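Derivation of every value follows stated rules applied to the coordinates shown; laboratory data play no part. On a predicted model such as this, the values are computed, not experimentally measured, just so you know. Cβ atoms are built from the backbone, for glycine too; each structure is taken alone.
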Structure I
Amino acid sequence: MDEESAYKRAGVDLGAGQEATTLMRAAIQATYGPQVLSDVGAFGGLYVISELMEMQAPVLVASTDGVGTKTMVAARAGRWDTIGQDIVNHCLNDILVQGARPLFMLDYVASAKLAPRQIAAVVEGVARACKKAGIALLGGETAEMPGVYQHGELDLVGTIIGAVEREKIIDGSRIEAGDAILGLPSSGLHTNGYTLARQALDKLDWTQQLPELDGITIGDALLTPHRSYLKQVFTWLDVGLDIRGLAHITGGGLVDNPVRILPKEVDCVLKPSAWAVPPIFKLIQQHGDVSDAELAHVFNLGLGMLVFLPPSQIEEAQRLIPEAIQVGEVQKGTRRVRFK
């Protein structure tokens, strides 16, 4: 029996990997612009950076993250078309908060046994979000690792590279007492808190349309893709608004993330009555017996990005991006988040 057959008996099907690559090739190539010199399957992705040479002091910004146990929601629902978008937009927002424009993305998909159409659906989602953001899906890895991953499960990780002028880096250091805080609405859980959400909602019917979820199912609510805020943030930056800080509300929710950019002498004071909390969070709280404090520490509660800027610029910011809501202000303090 040949070597490949022995490998397949051991649990790795090289043919399945090749089939998955063939299925996803067109979607990946659709993200390529003139900067991409390599093709799908190259050992390394080649990207021309001559455009960065026009910058005065270009700084590369990189981030790696995963979609966590949202993959288990996708498995339960049998839907793989959204989590690829999640990983792109999550990573994109993570470098966006420092003022970086994204350049290209890399992805990693792994499972115990490759299902070519499933993997292709995931990567096509990655490619779709990359194309929308105007960036290349420059490379990636599809791995079959029996014994490492459970049967039927899948892991998805992404790495993004962007660039920003050194003098335009946004790091929160200029945030001061009196600054306003705007919130950009989330589309739901985004990519965080799914372990708690799955436990809380496990015994409910995920396929039934629920009035308390405005007529959609739990499965659809949980799989709603993570939003990208690229357009909104650069609409503000490109007209010269003084964005002093940006906080992407991911793991750690509204409690931990704003602190990551606050100077030590101020607090982020949020007013919960200023925005509507999406019903999926209330359903999780109800069925999971979750306190208000823990809910805010785990989830975004409807705010995917917080924006810190001078109060004199609120009107202009909301004129340009009407969905932005004033949700709080910066006050003197000790580098913490308070709700009032």
Structure II
Amino acid sequence: MRDCLVIGAGPAGLSCAISLTQRQRSCLVVDQGCIVNSLHRYPTNMVFFSTPKLIEIGGTPMTSLGERPVRGEALKYYRRVAEQYRLAIIPYHRVTAVAGHAGDFVITAQDRYHRPQQWRARTVVVAIGFYDLPVLMDVPGEDLPKVAHYYSDAHPYAGLEVAVVGGGNSAVIAALELLEAGARVRVVHRHPAVSSGVKYWLRPNFENRVRDGSIIGHYSSTMTAITPDAVVLQTPQGERTIANDAVLALTGYRPDFPWLEKVGIGIDHASGRPRFDPASYESETPGLYLAGTVTAGLHTSEIFIENGRHHGELIAAAIARRLDS
């Protein structure tokens, strides 16, 4: 019986575990992927918008070679912090059920080979984020092997006709790196321009590449079908069928709402926001807490590492009060 089991080994989940450890509370962290799994899935050469100080957890300083850290530096930092605090982390176990009640929860999970595992804990923190479920386009051919919903490296696409769907940071980064690697790139976006949230140091380069034709932009357009050798676009000029070798559908990600409700977390279906006490982050189920981006529901841009990392301190204090009462 542990004082707490944290579901999710991202920055918010690790922050919770560290804060609990600092309060001399026993804690176990379980994740369906690796430690900071969402950051691991970021593009290989991604540069963070935040400075090192703004993504620190546990009071452990982070350093980087540049003004902003890159993906590899962040992965190394979070591994090092977990080791420093000797956090008990069990990776590659997907939690399938949370039963019981405050003071005696039973958490059931499966490993990668579908073998069951169970733990008991007095409290539970859900810090699963939203990066594991892509928003699908729901078009014919989306399940073809040439379609990917995550982008990591441009090299495998060298010399190919690649369509990037989306207009956020991920799509812009992918398009620029693909161009540099020698791919022929089209960006398909349903709005008249890429998102206003695109990093300021990326936007001018991307817009110049579209302007000079190095990247072909299909704005106010949608992809309606995918075949082994082509994609079908609905554009302001009408339907177009374009030769294609690969599709990167970088259309965003969403929380796993059915899973959240299954483990006892109430959801406002209009906003996707879980119902919880903003002072303690305790859900409607006593002893079950929420941390990180999952608290924002569909508004995923509201909570990120910079502010989600502070949830751990508030939740640890609330759990300590509960256990001491």
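Of the structures labelled I, II, which one yields 18.0, 56 when Rg and Dmax of the Cα atoms in Å, for residues 234-313 alone is computed from its coordinates? Among I, II, the structure yielding 18.0, 56 for Rg and Dmax of the Cα atoms in Å, for residues 234-313 alone is II.
A value of -10000 for helix-only ellipticity at 222 nm (-39500 (n - 2.57) for each DSSP H run of 4 or more, over all residues; to 500), calculated from one of I, II, originates in structure I.
Where does the value 0.20 come from, among I, II, when FRET efficiency 1/(1 + (r/R0)^6) of positions 26 and 154 (r between Cβ atoms, R0 = 35 Å, to 0.05) is the thing being computed? Kindly include the intermediate steps, with their values, before the conclusion.
Working: I: 0.95; II: 0.20.
Matching structure: II.
With log10 I(q)/I(0) by the Debye sum over Cα atoms at q = 0.19, 0.21, 0.24 Å⁻¹, for residues 10-105 alone derived from the coordinates and found to be -0.95, -1.10, -1.31, which of I, II does the value describe? The partial results should precede the final answer.
Values: I: -1.21, -1.31, -1.37; II: -0.95, -1.10, -1.31.
Label of the originating structure: II.
Given 39, 21, 17 as the derived value for semi-axes √(5λ) of the Cα gyration tensor in Å, which of the supplied structures I, II does it correspond to? Could you put the intermediate results ahead of the total?
Values: I: 36, 27, 15; II: 39, 21, 17.
Going through each structure in turn, the value belongs to II.
Work out the source of 1.1 here, i.e. which of I, II gives that when distance in nm of label points 7 Å out along Cα→Cβ at positions 266 and 306 is computed. The read-out was computed on structure I. Thinking of I, II, which structure, once distance in nm of label points 7 Å out along Cα→Cβ at positions 98 and 274 is computed, gives back 2.7? Derived from I, not from the others.
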